[in-house]
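Next up: some structures, all given as structure tokens.
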Structure P
Amino acid sequence: MSFARIRVKPDTLDEENRKFVQHPLSQPLFLNSVPKSGSHLLRNIIRMFVPVESQYNAEFIQHHFLQQHLAAFDRSQNRLSWGHLFFLEASRAALTGVRHIILVRDPYDWVLARARFVLSNEFEAGMDQLKGPGVSVESVLNLMIEGTRPQLAPLALTYQFNAVAWLETGIPLLRYEDLIRALGDLDSANAERFFTDLFDVCSIVRPDDWRERVRIGSDRKQSGTARENLTGIGARIPTQLPEPQKRMVDAAAPGLRSMLGYQ
């Protein structure tokens, strides 16, 4: 089976991190997510609160090469790591004793985010045929929902194994939209409550300068996968999922949006 290659420009957050006093984690922390749900954004924010030397930055850890990166979860090292791990026995065993949260995105918006990324120059998986002018945007969106082997898993399968199955075991849920809302009003009491709760879940002691760190970590210029930093996609993808594709999502994964807290 082949897997996509993703080209992402390096950031400068290690240098920014070292400008602040850092404290080691009390246990390993893994940031799990449905792909294209703001994974880099969450990772970059949390990186600003963990010593660089305690960050396992070799890879976005995924199920197909989990065995190569078990050191990320070594409970004697207390590292921060991140990735997209399916709910499988090997993943459950690896994450025993590791703090673990799940980041999700509204499935309607996820279809759009996935389409933008697949059409970008940063995604390399032998799917250039989708980028031709004769391919309708509707067919691209449909493919994001239905999936195609081996490059793209169907939406329902992705959410079931990357999120729903984990959540049923009690792993804390973080919604991308809630994170964006807090970032948009960072000086508010609501944002303070949101990030206090997030730090508690991650077992991070909130420093007095937390807002400054969050602003640096959430700077979209630091994320190679932020929408405006993707190249080659043009203006084909709409800002809202069309009604026919919404119905496709609901038929493919009945009750999913409600289960994740989206109405």
Structure Q
Amino acid sequence: MRRLLATTLCLIAIAIGGSGRAGPDAVLWERWLAHDPHAMREVDHGAWEGFLVRYVRIGPDNIHRVAYGEVTPADREALDAYLGRLSSTAISQYSRAEQLAYWINLYNALVVKMVLEHYPIASIRDIGAGSGPLHGPFDAPLIEVEGHALSLNDIQNRILRPIWRDPRILYVLSCAALGCPNLQPVPFTRDQLDRQLSEAAMAYANDRRCIRIEDRDLVVSSLFRWYREDFGGSDEAVIHHLMGFAAPRLAMKLQGHDRIAGDVFDWRLNDATL
């Protein structure tokens, strides 16, 4: 019955994919352009690494799930303390690369903290449901940095996307849904960023959550509809982008397509205990 329900949800998503609206626009928050190109200081993400090592589980389907139900009170406190340190960091005084790692880790840690505060839930979209547009999971202010309250959408769509303009960033932001790119089991660091971004893009591009070819129709993750402009703005551009990260056999199959038939996304929680 569960499999039938999941299949039905996917088919609904495919049917509405072409007509659904896009996600939030990337609108620059200029205040966060400040940085120090000569800064050598680093942000310590050791506590976040410890959490990821203990609670991210990689399944046989290569989906990374989080054992929310196993998180101890001590590790919740450690996560809160880590986020407190990020909140008190004057990130505008750091280098661009250090800032990018900071914002990615902050986003992912905030998502995990939010789920833990409401767990058990079936989906992150259950958080704040019915309480208005400024109180949903992605629009609610969750943390203050340098005197500014920030939501997940602020970090993604007003800082990360417009400043760096790198579509690979969308492969490393995990929204706690099974359809999302995986939450990586290690933090992002400035020295490894380029490799980490590309590896995450390749992992998602070669996963059925991202690309399915069914009865000669190309179906992709809804990520590519929501952020279509980041991937080139057209079906052809999205396909070309995906070919750059697809394994050779999949890339060959993509060559035979010039349009996307629909999109699909699984919003169920990425819970390791289910």
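FYI, it's all coordinate maths here, none of it is from the lab. The model shown is predicted, which means the values in this text are computed figures rather than measured ones. Cβ atoms are built from the backbone, for glycine too; each structure is taken alone.
Observations
- Here FRET efficiency 1/(1 + (r/R0)^6) of positions 57 and 97 (r between Cβ atoms, R0 = 25 Å, to 0.05) was derived from just one of the structures P, Q, and that gives 0.25; the source is Q.
- Structure (P, Q) behind the derived value 3.1 of distance in nm of label points 7 Å out along Cα→Cβ at positions 81 and 169: Q
- Largest in mean count of other Cβ atoms within 10 Å over residues 25-32 among the labelled structures P, Q is structure P.
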